[in-house]
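Colleague: In structure tokens below, several structures.
Any read-out appearing in this document is the output of simple, stated calculations on the displayed coordinates, not a laboratory observation. Remember, it's a predicted structure, so these values are computed and weren't measured experimentally. Cβ atoms are built from the backbone, for glycine too; each structure is taken alone.
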Structure P
Amino acid sequence: MPIKAKGVSKSVPPTPWRIFLTLAKINTLTLGGGYVIVPVIENSFEKQGWITEEEFYRIFSRAQVFPGPIALSTSFLCSYRIAGAPGAIASVFGVVLPPFLALVLVGGFISLYGDTELFKRFLGGAGAVVPGLVGSMLWRTVRKRRWSVRTAIEVITLAVLLAVFPSAAFFILIGGIIALYLGRLVWKS
């Protein structure tokens with residue numbers, strides 16, 4: 001059963017159809033991956049009065065545990081929260097269907113116009129926007145977290161290691177997770 005967000009006045013009820021249309025519009029018009037789309041979803045859901053910013057980021061933090069695309073997990077969990085199972089199902093179609101159709105259409109378009117200078121400039125401009133959107137999402141997530149000195153040092157150390165040794169990112173992440181987990185066990189005992 002969907003639960004109403006506290007402190008949010010619902011100007012437009014979040015029906016499965018409205019959720020589908022909102023997410024389909026976002027996923028049709030937004031260029032970039034999940035971390036670019038997630039803040040747009042948050043902004044849209046919040047403006048429509050479906051969810052608060054605080055609740056969205058609480059759900060977003062849970063969605064990162066799920067396998068698969070972060071935009072899909074986040075929209076699924078948020079839609080389930082605001083409209084139950086029908087809203088969650090609508091969110092899956094709203095997130096997956098537009099990129100699928102776009103891939104089919106763009107594939108034909110690229111085969112015709114991929115070598116033109118105008119097309120190459122468009123892709124270069126779209127790529128320049130993505131780091132700013134990812135940075136905005138990172139800032140909003142970091143700002144909401146409670147930080148201790150120890151946690152900040154751990155995150156900064158892991159980020160520096162990933163930046164300096166990108167080819168070993170998998171091993172750094174796995175090693176970092178194990179080290180942080182074991183460190184927390186030892187620290188608490």
Structure Q
Amino acid sequence: MSGYQLRTAVADTSALISLGVPRADDTFDTETDPDPLQYLLTSCDVFVPPEVVTELREVAQYQDIHAAAATNVLAACNYYTIQDPYECEDGADSRPTFGLDDGETDGIVLANALSVDGFLTDEFSGTNFPLIHAVLQGPRIVPTPRLICDYARNGHMTHDEAKVLITMISPHRRWENSPYVGQLWQYLRE
């Protein structure tokens with residue numbers, strides 16, 4: 001995304017939770033360190049399908065950092081638009097069968113219907129990444145760690161700040177052994 005600006009995006013549940021983790025972690029100070037959720041919600045127009053909100057509410061019922069992150073995302077609802085992808089003029093009439101969970105599927109349908117710049121997800125390994133890439137019809141797939149790296153690449157935060165965020169989020173979201181995240185980390189070290 002270097003030189004590419006994300007002005008409009010649809011986010012899935014996993015991406016929003018990952019971006020909400022820093023504020024949910026008591027050991028991380030989002031007053032002095034970057035808050036990636038706040039940055040996303042104030043730097044571009046973000047859309048989420050109702051199914052993502054339902055999934056966030058389900059996660060928020062637990063007693064862990066993911067629940068706190070989901071609660072933070074739900075509390076920020078004035079900063080994103082909830083839109084049903086099946087009520088969009090250019091949307092599908094019903095949920096297609098992509099082999100993904102309902103939130104991801106609805107997010108992809110919404111991203112395609114709105115022709116947004118990017119679809120934010122935590123799916124960057126396994127078989128879901130190429131599947132999502134294949135069904136997006138214009139929007140770019142933007143994995144959450146890549147978004148953080150691009151914030152540094154485009155000068156919105158320093159490389160050190162991006163490394164701190166990725167290091168902080170990684171153990172909570174099981175990114176630490178990901179070759180994909182490892183490649184982004186290498187870029188940030190340069």
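Colleague: Given a value of 15.6, 47 for Rg and Dmax of the Cα atoms in Å, point me to the structure among P, Q it was derived from.
Modeller: Structure of origin is Q.
Colleague: The value 0.85 for FRET efficiency 1/(1 + (r/R0)^6) of positions 30 and 110 (r between Cβ atoms, R0 = 25 Å, to 0.05) was derived from one model only; which of P, Q is it?
Modeller: P
Colleague: For FRET efficiency 1/(1 + (r/R0)^6) of positions 118 and 166 (r between Cβ atoms, R0 = 30 Å, to 0.05), which of the structures P, Q scores highest?
Modeller: Top value of FRET efficiency 1/(1 + (r/R0)^6) of positions 118 and 166 (r between Cβ atoms, R0 = 30 Å, to 0.05) goes to structure Q.
Colleague: Given a value of 18.2 for mean count of other Cβ atoms within 10 Å over residues 46-53, calculated from one of P, Q, which structure does it belong to?
Modeller: The structure behind it is P.
Colleague: Follow-up question, since we're still on this one. Using helix-only ellipticity at 222 nm (-39500 (n - 2.57) for each DSSP H run of 4 or more, over all residues; to 500) as the calculated read-out, with -27000 as its value, let me know the right label among P, Q.
Modeller: Corresponding structure: P.
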